[in-house]
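Please go over the structures that come below.
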Structure I
Amino acid sequence: MMKGTINPVSNILIKGGRVLASGGTTEGDVLIAGGRIEAIGGEQRADGADVIQAAGLWVVPGLVDIHCHLREPGFEHKEDIASGVAAAAKGGFTTVCCMANTNPVNDNAVVTEFIKRRAEEAGPVRVLPVAAVTKGLMGEELTEMGELREVGAVAVSDDGKSVRNAQRMRLALSYAKCFGLVVISHPEDEDLVDGGLMNEGYWSTALGLPGTTRAAEETIIARDCMLAALENARLHVAHVSTAGGAEIIRQAKRAGAPVTCETAPHYLYATDEWAQGYDANTKVNPPLRTVGDRDALIEALKDGTIDCIATDHAPHHLDDKNVEYALAASGISGFETAFSICWTVLVKSGRFTPEQLFDKLSLSPARVLGIDAPALEVGSRADITIIDPEAEWTVDPSKFLSRGKNTPFAGRTLSGEVKRTIAGGVVVYRGE
């Protein structure tokens, strides 16, 4: 049994929480039987049930992450599916979608089926594979998207790389449309990056580090939005980090392009100023941007330009980060801090209501990919997260369940904490 879990039971009774049900927020109990929600609201009774006292806590649909890296197969020293699922559960996630940049790449049915099999062995947290757009992530030959869809891929992406050839991207969008698949774009012009290590601006100059222009992200966002409109094919833009990128997507949506997008918690909190001290844990791709970008992303979330929040969980071994900034791998281990960062920055500050935040972390990401959304309604699969809104805690990477301890938030005090995660009627994480 994994650390942080308890044994499955046949019935669970959640007592007295603030329940974010499909019909609205209510006070009352939630009864779970046989892995599904049997009753909501009022005072419920169930002899022999495992009782969870939830007075003062939020009881919400399980969180959904449509962009993470579980590293298996091939990079199990960074993370494997079992450790990734445990970390996801601790972060309140009951569904996660893992990217294709494994080794071998998830560009064929054999790898997709391997990931699904390993996920089933890991427990009831749903792991949904995102397959590659091109074979080997090389940007040349398109994958067999129909076959990948058939064996369980929920989207396609060359995440970690942009599809460099615009005609190839156009064909990918057209081909994916035939199978009802969303293409997830990694917006990065490698020529414009040109060896950049952080956001190009005041802090890159002050620290003497090569900078990456925001145009490297924004030109590809513009290109891919135009191609999506041309083909009338679904495009989802990953990890938007700049004010300009958000504005391009806003205009594309207004023009009727079938485009959605996400940002990540670290772009809503940290900025390029955090690179002072050359802490390689601040190195992420795309890079941390300015205060102005951060504020613009929050506004874009609020007005619906940015559809959802995704962790871009990118765990690394200590040896990948404990090197010079230029040599360090990019990425943040994000599962276990994502919710609390968002609660602190968006809800505690008064910018968002809790309901608005949970939409961005649960219902909206599911809508983006067209997957089943967790729902607190009678008969639904019991995917539930229980949150303590008043709790404060200090980030200690040594306590992460993820193998990746790489985070720039170490030592930061955050508000809001996951207390229980229930997936398929099984308690997969129990906090203190």
Structure II
Amino acid sequence: MTHVAIVGGGYAGMAAAVTLAARRIPVTVFEAARQLGGRARRIDYRDVALDNGLHVLIGAYAETLRLIEFVNPAYASALLRTPLEWNVQNEFHLRAARLPAPLHLLVGLARSDGLSIAEKFSAARFLALLRARGYALPRDISVEALLVQHAQSERLRRVLWRPLCVAALNTPPAIASAQVFLNVLRDSLDATRAASDLVLSRVDLSALFPEPAAAYVQQQGSAVLLSHRVTAIDPLGDGFEIEANSERIRFTHVICAISPHQVNAFLIGITALSEIAAAIEMLRYQPIHSVWLQYPAPVALPAPMLGLTNGLIHWAFDREALCAQRGLIGAVISAAGEHQDLTQDELGLRVHRELQQHVSGLPEPLWTRVIAEKRATFACTPNITRPSQVTPLKNFYLAGDYTTSDYPATIESAVRSGIACAQHLMRHG
């Protein structure tokens, strides 16, 4: 009888678990931590629910949104969905028009504040040319090189293209894959108007999907085991043996859904997976720093999600407006930079000082909390080699945002990878 071990209870692992459980295929999910979500999970601090990454969904994340709706009874109230609005404080503001794609964006660009007429025309011409070429490049280059090729001004790059690139790929434009960036633009800005919607979570990221997914999986008779660290995956003639918490259990299939910098501990030594292990070993990583600031009184940002330039902060989130968390602001700093040389206290203070420049009368915070994911995503560079979900080892699969995908390391990539593993398993037994 089929019994699937899923190692890792993040978005990829839980997407695989839900897909299989919906077909009444027994699964056991092993999660080393005390909570689900992986690199998109809740962290409780001073009785406040924080996220270890300030992730933003978009309407194009069709599979993620479908699964959230499938398992989360509070789906409608858990998400705030609004038409695309790009707000870079005091520099640029764009709101998509209520028109079909791509007119919604082109009209929004024409009406935007902060760009000259020539710059608006330049951006529109750039998008039109990309569309005419099917968002495909003859060869992959860096995002920055692509922008220079198409004569995008420094201001356009600063307030539009670079923030988009860093938000989507978590990789500096100077080294980021232009082809993957164009894939994101194709599916978010040029598919349907709804695809470009911003979708902000009103609850913590564990409560949004992984925890409701676990409840669903358990309702179908399968198991989700927290605080169960897998220490060995041993191939057998007719399956696998998993060791976790000093107990060994046999399974017919394994979906390994842990982060790439951890997965090779299991792959190295399995001859059939040596090439995949070598490819994963070549991946390089980029950090994400989430800086949380708790203020003693209500604080209102100019927008629930506010872009900033000329400082460390890329985006600031008004958690009071989004989640009713009084006086709480979350700031995200994507990719590598000078902030990595600061202590957590120094970084918290630096972020507070930057926010003071944009929010009048901002008091001193009661506390700050820095959550640093040093290897939050793989560096999405040109022509990067990413492993397939299906491996040469029979009935052994890889799930995660680093596996083969048109997209960079996003929640949608993770979810799609988990679904792909489950679908292949169901087709091929």
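Structures I, II were compared on distance in nm of label points 7 Å out along Cα→Cβ at positions 89 and 281, and the highest value belongs to II.
Looking at structures I, II, which one was mean count of other Cβ atoms within 10 Å over residues 121-128 calculated from, given that it came out as 16.4? Considering all the candidates, the number was obtained from II.
So mean count of other Cβ atoms within 10 Å over residues 73-80, computed for just one structure, reads 13.8; which one of I, II is that? Only structure II yields this read-out. Kindly point out which one of I, II the value 24 was derived from, the read-out being relative contact order in percent (Cα under 8 Å, 6 or more apart). Source structure: II. Could you tell me which structure in I, II was used to calculate semi-axes √(5λ) of the Cα gyration tensor in Å, for residues 265-376 alone as 27, 17, 11? Value 27, 17, 11 for semi-axes √(5λ) of the Cα gyration tensor in Å, for residues 265-376 alone corresponds to I out of I, II.
From which structure (I, II) was Cα extents along the principal axes in Å, for residues 105-224 alone calculated, if the value obtained is 49, 36, 19? Considering all the candidates, the number was obtained from I. Could you figure out which one of I, II the value 28, 60, 13, 0 for P(r) over Cα pairs in 20 Å bins from 0, in percent was computed from? Corresponding structure: I.
All of the numbers you see were taken from the coordinates with simple rules; none came from a lab. As the structure is a prediction and not an experimental result, all values here were calculated from the model. Cβ atoms are built from the backbone, for glycine too; each structure is taken alone.
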